[in-house]
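Several structures are given next for inspection.
Read-outs throughout are calculated quantities, based only on the coordinates presented, and are distinct from any laboratory measurement. As the structure is a computational prediction, the values presented were derived from the model and not from experiment. Cβ atoms are built from the backbone, for glycine too; each structure is taken alone.
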Structure P
Amino acid sequence: MKLNSIYITFLLSLVFIILSCSQDDSIAEDAFVAAFEAPSINLLEMADEENIGLVYSKVSAFSGAISISFTSSDLVYGVDFITIPEAMNNEFILPIATGAFDNAFILKRLSNNFDEDTEIAFNIINIDYLDSNIQGNSTVILNSSASLGGSLEPEVGGPNQGNQVFIDLSTGNATKVQRDSWDLGFYNGEQFRVTINGSIYMAVKALTETNIDAVSQSDVSSLQPQVAVGTFNPSNADYIDAPNGNILETAIDEISENDAENPVYLLNLGYEIGTNTPTLGSVNIAGDLRGWRKIRILKDGNSYILQYANLEDTSHQSITIEKNSDFNFSHFSLNTNTLVNVEPEKDKWDIGFTVFTNVLSGAGSYGFSDFVTHNNKGNALAYRVDTSSFEYDEFELTNITTSNFSENQTTIGSTWRDVFNGAPFNDRFYVIKDPNGTLYKLKFLALTNNNGERGYPEFEYELLQIL
């Protein structure tokens, strides 16, 4: 992921990028400008060692140096934090390497004295480089406030779109996971529900049998053609989770206290991630079939018991999965037989980029690429604004219509992109309320890279209010 501020604009001659600035900050042609990627970063949500990024207006033709100073409140350098490179008298030098278009230094925490009252401000005070200017984001402020906004390029993986990417707008952080790294998600909320991985087109159907060891291939062979995504049979919508994200509408029923009410399920594992290079502007999402499993899920106090096996197996494996209230789901991989990390903590992501199983009216379940969800399990909300009502730049907090917010996680969905023209629609943008109640406006900037390849989205967003 590349994080760029929307407050400055750079003209890059050899690479992509980036930032927008006020009219007073216009950049002279061919000037070398270095600026921080973002005007603000949430200090409390940073890692113990965090890269603080800078970007250049063009690729550096030779070496140089950037002098950076800093001030801090309630924190002591060398006791509470240090920088790499090391600072002396609250200043340090960041080398400019030949052939680079960005840079970074490290902020390392040394104590637990970071709280809502602490703040660190870094300032670019000099650029030792021919024909250089200090313009745009010359200061980055690190405190407990939400990010003012920025421009992000989630790394979904090009035209094969092999990744799911979860974005926290308040920090600009992105969590990237390979989308076939998990199969089942065990809900950590009040209900006992289990989700399947729609990003690889999984499907599932309940059987009449409750003894998992008694089910064989011959028992389900007639069902297998039906339990699949993209068959254009409207009834196959019964075999996927409701696209709206309602946890009460998973394809696997609520897990019962009564074991006799928990059936065996036939599980279609969907597809491997595609590996072939598609025609320019197209995608290749699905590779080889991943096969089938039989599963049964029981309840034990506040835990799940997952039984699973291959279709011809006459015995099964079993694992107990305890609820973890910090996350929406605990994710399990049938390939590795282990719990895997997928989503960030439930209050630390807002929107996600993913391949997605949706429903087409009259045609049942169908796969979509370039899909954007919002974290409705974590209480994030979203709605669309048409530019016929408000222009993005003019839209302010007072223009928000609270009643328009939707829990439906497909609110953004595929509505942001025009695949026929290989670009986002420019007649709409979106308003996001994150799990903490912070409000943002967001619009999409790109669907493809400069070569016209799909799977290179970009969007910008701006803080409207912290609640």
Structure Q
Amino acid sequence: MADLKLPGVGSGFPIQAFVDATVAGERAAKDQQLSRRADSIDVQLSAYGTIKSAMDEFNTALKKLTEDEAFQKRSATLNHEDFIAAKADSTAVAGSYSIQVIQLAQAHKLGSAAVEPDKSLGSGSMTLGVGGESFTVNIDINKSSLADVAAAINNAEDNTGVRATVITDDGGSRLVYFADKTGEDHQITVAASSNGDGEAGNSLTALGQTTEINAAQNAKVSIDGATVTSQSNQVKDAIAGVTLDLKAVNNAAGEKPNTTLTIGYDKEAVETNIKDFVASYNKVMSTLNKLTSYDVVNEKAGALNGDSTARSLQSNMRALLGESVAGAIGDLNSLNDLGVKTKRDGSIELDDSVLNKQLTDNFDQLGALFSSDDGVGSKLSNLIDGYIGNEGVITQKNDALNKQMTRVEQDADKFELYMSGFETRVYKQFSAMDMAVAQMNQQLNSVMAAFSNMPTMGMNQ
């Protein structure tokens, strides 16, 4: 085999060990150089990736304070939650409303005459209507049991909003029809036409003989004494910007008092978003401090110690946080006025008492501080984009480092090819040496043999 490598035949030297040692000596310096380059790039990529992750989280928190409705959200508070649920959008006007649920909306429901469930009802058609629209279902004699008819109704492509199900009670089995939607505008009509070929006297006509189970009914609710009627139990914009979901009737005074709905600014959500902003800002600063630090005691530098990009990001974020906002309203001109204080390590802390006072007294001014064109949020968003956006400084550094890593990998591949050739050459050289030593040994042995066979000189015969 061409790749078979044997120890020295002629010399007895451990040729493979010599080759391995020579190759290892040749490889060591270059391997160390490539490893140092790769490790250095990996450390930087990891460090910048950590910064980007922290800034992405910060950007998410920041967006909650810069979106259009960040400070326009409304809270809807109820003194009783058994009767209604309420949601308010940004158009709702702050105020208090007395609400009484007089009547819940319900869907129209009809029941047919009783029939035998397993018997064929015969062929014919069913015409069902709801809300002034109707559709017709043709029934085949081979699929005319009670369950078959219900399935035909429910699966009709032009069904206008009527469902059917089989109900079996002590009086027998029947079809129950119910409207998809509640309210008086969705009353059901049912008509059946039979060809008279049902089994044992059963007929489709029984399915058209209906009695009312539930009347179609609108919801009625009183808001500050004014009655509002709705086709469904969801009442929209009876109070501008407010959606009411009616759950139960509370029209009995004393036992079931009226529900008081209070619409106000959603200060709790804003407070949570501001605290999330502070926490995520501090995470960015903590990350930057750790990566750019130098441990004097252990004489160990952070991965980005002395890195100008990381230092500039720290500096720029601190500067923006302390700036006054042009066009700010009233008593809120900077984050400092909101209770945000900068600490010596660059992190920030929030004075809850100051924040709560501003939320109470100047809630309508907060939007300008964060989300106006010159607000803190807008400036920080631009700063973040300048570092981790598509054309950001850190994004470009990552691209450059990835290209460097690609070159290191290419250099490593080339070096492996070189080392493969080098090992082959070294092995050939040691093999040639082994052959030369073998030839010299042969020659020496021949000479020694010749000397041993020569006649002895100066001895008596």
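Going by distance in nm of label points 7 Å out along Cα→Cβ at positions 103 and 335, which of structures P, Q comes out largest?
Sorting by distance in nm of label points 7 Å out along Cα→Cβ at positions 103 and 335 in descending order puts Q first.
For structures P, Q, which has the highest computed value of distance in nm of label points 7 Å out along Cα→Cβ at positions 79 and 351?
For this comparison of distance in nm of label points 7 Å out along Cα→Cβ at positions 79 and 351, the top structure is P.
A value of 0 was computed for helix-only ellipticity at 222 nm (-39500 (n - 2.57) for each DSSP H run of 4 or more, over all residues; to 500); which of P, Q is the source structure?
Checking each candidate, the match is P.
Comparing distance in nm of label points 7 Å out along Cα→Cβ at positions 167 and 303 across P, Q, which structure shows the greatest value?
Comparing P, Q, the top value of distance in nm of label points 7 Å out along Cα→Cβ at positions 167 and 303 belongs to Q.
I have 1.19 for Rg/Rh (Cα atoms, Kirkwood Rh), for residues 87-198 alone, calculated from one of the structures P, Q. Which structure is it?
Here the read-out was taken from Q.
Just checking, which of P, Q has the largest value of relative contact order in percent (Cα under 8 Å, 6 or more apart)?
Q
Computing mean count of other Cβ atoms within 10 Å over residues 39-46 gives 20.1 for which of P, Q?
The structure behind it is P.
Which structure, out of P, Q, was Cα Rg over 2.2 N^0.38 Å derived from, given a value of 1.96?
Q
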